[in-house]
Structure 1
Amino acid sequence: MPSQSRSSTVSRRNEILDDINVNGQVYVDELSTKFGVSEVTIRNDLDQLEQKGLLIRARGGAMRIEGRVGVDYHLSEKDKLHFQEKVRIGKAASKLIADSEIILIDSGTTTVEMAKNLDHIENLTVITNALNIAAALINNPNVNLTIPGGYLRKNSQSLVGPMAEKGLRNFHVDKAFLGVDGFDTHTGLYTPNIEEAHLNELMINIANHVVLLADSSKFKKKSFAFICSIDKIGTVVTDDKIADDDHKRLKDAGIEVIIA
């Protein structure tokens, strides 16, 4: 398949995912008209996205997946969702970091956008368990990079397990920047993987200040493994689609909310 064709297919499927996450459902005939491609092409797009667990096929279209707490998407799939919001959140979060600080960056598609925006910070020490974060920082001359041990969890490209936990216990950091799969402002933060939840809890315990990077689609959702309650969070960086009740609940809890 020519590279231009591959690119247009990826872009179209990304837009389909955005549409279904905003509207809850999509229809084959409407998508065919919108993108100027055949209904056969659209059906193939939806079939491929369903195979990756990103939607549910229905007669004449597809629906958003609701209420599945155990879904553990690969980073390459999560990266397609709400990309522009993640870029803005990453840039806003990077402004919270000062020269010569020691910070910890969790794995994720939003935290990696922050990692791409650290060139202006001098003498920064970054501890991360995430290979995608390390890859984004490896050529940054201003960053002193530390990667604790562990075994690789491929879906999140993060190092987890007893070795990772033991390594983190040797550190204390100014700020920890976390990404999550679910954020319920009544109960707290969630992730699909128990080992990552335990590691996230440890990250929180070794940080003076905890910053959560979460686009608005993460709110009002729970996943399989509980990380912590909202009182452990100092700052939330999100986008302008956050619901009013969630915004108020965070502010009432004394949590700084930054809208990117």
Structure 2
Amino acid sequence: MKLMEGKRGVIFGVSNTHGIAYGIAKQLYDAGAEIAFTYAGEVMEKRVRPIAEGMNAKVIMSCDVTKEDEVKAVFTELEKVYGKIDFVVHAVAFAQREDLMGEFINTSKEGWDIAMGVSSYSLVSLARNAKPIMNEGGSILALTYLGGEKVVANYNVMGVAKAALESSARYLAENLGKHGIRVNCISAGAVKTLAASGIGGFGKMLKAAVAKAPLKRNVTLEDVGKTGLYLLSDLSSGVTGEIIHVDCGCHCVYASEEEMDLLTR
């Protein structure tokens, strides 16, 4: 019997086959899970639907996670199709391009509100609407990044949004624990994805990660996907409120020997 056989859930945020959300979806599907998918608008549907159909999805719906009625509609449909679900993946984040360049101090109020609403508050909305139809032992997983803990050049308002996301996950873990539902985050290392390409100087970020990481490489979609599988399966039944770093060790190093050599040349 496969690890996720009989488990059903939904992923918000798959956009193409090169993203972290897809890496998690693939691991879940290969392990026997039934996955529902959402997409944001008509343009994204063209990308997401083939992926979802390739994984035999029974539910493929449009959802703007900043609109409560659309979130409710997704979970209403999931209840009709599945009755109960076992997992939710929050892989949704957005900030205006101009807010991912230059200095954080220049973030506009509009940019702040957009980043916080899409990237952080949406987790609260998804959790609230998932709660009534989640089985005991269910798992909610969100994606974050080291920029939520430390300053990363050009990550700016997204770093602040990720910090809010991580704190929200801890509060949700406390709220939902009494119902047997776990909430965790994966803090993935820099991965060359379509979304990441919008961050100013991202190529340098990839190189810096290799210099700092104890494993001396960038993390892969498979690395992150396998950790997602662990957190969404019964293997992590005693884990909640955690931020698990999947970044080849970058988060634990202040300055590697390689970096020190570069700085002192």
Read-out helix-only ellipticity at 222 nm (-39500 (n - 2.57) for each DSSP H run of 4 or more, over all residues; to 500), computed value -13000, structure in 1, 2: 2
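Identify the structure, out of 1, 2, from whose coordinates relative contact order in percent (Cα under 8 Å, 6 or more apart) was calculated to give 15.
Going through each structure in turn, the value belongs to 1.
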Given 0.99 for Rg/Rh (Cα atoms, Kirkwood Rh), calculated: source structure among 1, 2: 1
Using distance in nm of label points 7 Å out along Cα→Cβ at positions 62 and 126 as the calculated read-out, with 3.2 as its value, let me know the right label among 1, 2. 1
Could you tell me which structure in 1, 2 was used to calculate distance in nm of label points 7 Å out along Cα→Cβ at positions 38 and 174 as 5.8? 1
FRET efficiency 1/(1 + (r/R0)^6) of positions 30 and 94 (r between Cβ atoms, R0 = 35 Å, to 0.05) derived as 0.35 - corresponding label from 1, 2: 1
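Each value in this text was obtained by applying a stated rule to the coordinates, not by laboratory testing. Just so you know, these numbers come straight off a predicted model, no measurement behind them. Cβ atoms are built from the backbone, for glycine too; each structure is taken alone.
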